[in-house]
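The following blocks contain the structures, represented as structure tokens.
Only the coordinates and a few stated rules stand behind these numbers; no lab work does. The shown structure was predicted, so the numbers you read here are calculated from the model rather than taken from an experiment. Cβ atoms are built from the backbone, for glycine too; each structure is taken alone.
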Structure P
Amino acid sequence: MNDRLDIVAVPTRGQRLCRRLLLGALAGIEGGRLVLRDGDGRHAAGHGAGIELHVLDGSFYPAALWGQSSGVGRAYAQGWWTCSDPVGLVRLLARNEPVIRRWTAPTLGVLAPWHRARLWRSRNTEARARRNILAHYDLGNDFFAAFLDPGMTYSCAVFAEPGESLQEAQTNKLDRICRKLELGPQDHVLEIGTGWGSFALHAAANHGCRVTTTTISAEQAALARERVRRAGLADRVTVLEEDYRRLTGAYDKLVSIEMIEAVGVRYFPAYFRACSRLLRPDGAMLLQAIVVDDRHFRHDAHHEDFIKRWIFPGGVLPSVGEIARRVAADTDLQLAHLEDLTSHYAETLRRWHENLRAAWDQLAAAGRDEAFLRAWEFYFHYCRGGFLERRVGVVQTVLVKPRCQGLGLLQPQAATWPGTALRREACHG
């Protein structure tokens, strides 16, 4: 990887102009100091403890100015910049988003038609949703296996104790879901968003329920079916390749773990109507969702960022308020329980990044492009910084049908680690 900090670029005249405009946008930042180092020297914005960004190619400046988070991420993937603390950089920028946005509003205005066109083309119609999923989840099971736990669970883990492995923390999360829904042999569970089958396998093997699970990723479906066969659970688990809008039947319980982010804001009503329609009158649903602060929801839903552009086309994070609005407007479900797990996602991402770095050479030898790997590395940095600053969060909610009487909804024993340590990191980071 190109992480040398002793190489800097001499910008061209046009790149110097972009640097000057970029520094103007950063001039009012608080809670930290950003130092841009290139062949012309050091250029600082803000006050206090500094994060030094080394510009290895002057192309970074126009990319960051015009593309903002999308451009910064692309520049990282191309090796145009590096720094010793990219997560700290993301946190500093997230902390100062209102200041930066005031300066960059004219740029956003100029590019708004182009961004709207891109978002329109990536909207999650049934046909386009499959292409969007293909662009993310069908990158190869070997790639995801390189950084996920052995159970291949691609969502926030729950760390109950220091020293737990990622696999143990993911098992904690899966069992937490099962206990909240009080799953048992009497239940037929629908899962919307199979992943690679970890929840379906855990629920069937450990709680005796039947699980019908669906994904529109061909690679996920193939591996999930193979894992079900190897586990001897083919009589308990059925893997479908069907869009949630086309599902039929009636189920006792429904689980959807970090799938709603791929639905798209214009399809939230259809998603929640489908969930409500598929549940029996006494049923219950657990939704685990990555959420954005309500104050940012409308902006984020209609603007393209690094993740939408380069990692997950068609993705939109809901907010807790938007979930509540859609549940009230489009279903007869009621919100019975909500738990915040945000600090656990920051730790999950740290573990995924460690695993990616450990597998880097092996992935490169297998033909994975350096820019591709660096883009995913920045994805982990970008997300972890967002969770540490609580710009984004993750919640588990239990939604119940009107006749649901069976759930005690006794909250499982609180998992306090790594919350305390990460709150301290967030305060002093």
Structure Q
Amino acid sequence: MTFQGPEEELDRLRHPSEALAVVLSNTSLLPSEHVALSEASGRILAADFRAAHDFPLFPASTMDGYAVISDDGSPWRDVVGVQAAGRLIDAEVTPGTAIKIMTGAPLPMGADAVVKVENTEVADEHVIIHQEFVEPGESIRQIGSDVKAGQLLIAAGARIGPAEIGMLAAYGGDPVTVRRKPRVSIVSTGDELLDPSEPLEPGKIRDSNRFMLQSALEAAGAEIIWAGKGPDVRDQLEPLLVKLISDSDIVITSGGVSMGDLDLIKPILMDLATVHFRRIFLKPGKPLNFATAGPTLIFGLPGNPVSALVGVEIFIKSAIRKMTGSGDGPQTVRVTLGRDTEPTDRVEYQRAIVTVDQDGRLTAVANGPQGSSRLASFLGANALIVIPPRETRYFAGEMVDAILIGELGSGI
């Protein structure tokens, strides 16, 4: 394979926004597929879903009460039937009569209003209306008052949650047209890695990245088709990557992208793929490699867990959103710094907690020490605050950008 430009261009420090643009320009929309409604939760809708019919299809009572003629002045009325939901009785309201009706039931013939049960009194087989005026259409939900036939209900690109499931069910959306899930493979590199269940040995560490990345990507809607450790032997690692590239939409490696003798990912990618960049003007996560092999995206993430997870949040989740038609870049908001912050020589993405006060103002506070190996900085964090490089510190009260990665909490 070839690579784009000379080595010095590949190693040029790309601004995070430039790197993201490169990733997205090489990302294509995945095909759609049909799934049963019972399996559609969490999937991304691939086509606009429109109402096939009006709702309601018939005039329906919004109250338990009595269906009447609104201008009928009879002091009491014969009850000639009971109209429940789900069927239409063979009875008609005429002057001097009423039909008992339940919430959601179709309005019987002849009636043009419903008097709620609280404004009535039952006497033998009659009902007395204790309401001086009854308006035409009172307590009736008219045909199409909620939804008109052809109305857009859910736009393509929406993630299907409980409300969407309910709408799809109500309007016959079964099966559902969704985007295929991105197929992702994850390779942890390094002979020093142990499985979490194994006892620690001298010089060894447990492989946290593989499990962390799998969790993050499954939550983002990906299908993990392979996840495991890759050997620190090129003759064994390279054929593994060849197979995963052929099977996957995204291949992610963890570690092996720096300058050491056993950092094998960089030279392997030079032979197997088109390499687009290898370094980002970013802290943490400077040595991030991005390459493509046909339609497959390949991300060589740093081995430090925080650096790897920042790479997922900014670049890989953005690619997944574009693949599934649910968006592209991360969600960015403006926040007020809650504490003084020292700048660095690169754009720094600090793990932070953003809260919203009763006036809707967002305040961000860094979540403890920000070292690239301190995964605890992600615990409870709901944002990455973006600290551009400058010579002077940032003071509490200044405004900066923040990338949301979780739900906002209340600072009240």
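What to note about this one:
- Distance in nm of label points 7 Å out along Cα→Cβ at positions 42 and 186 - highest-scoring structure of P, Q: P
- Answer label among P, Q for the case where helix-only ellipticity at 222 nm (-39500 (n - 2.57) for each DSSP H run of 4 or more, over all residues; to 500), calculated from the coordinates, equals -5000: Q
- Cα extents along the principal axes in Å derived as 70, 45, 42 - corresponding label from P, Q: P
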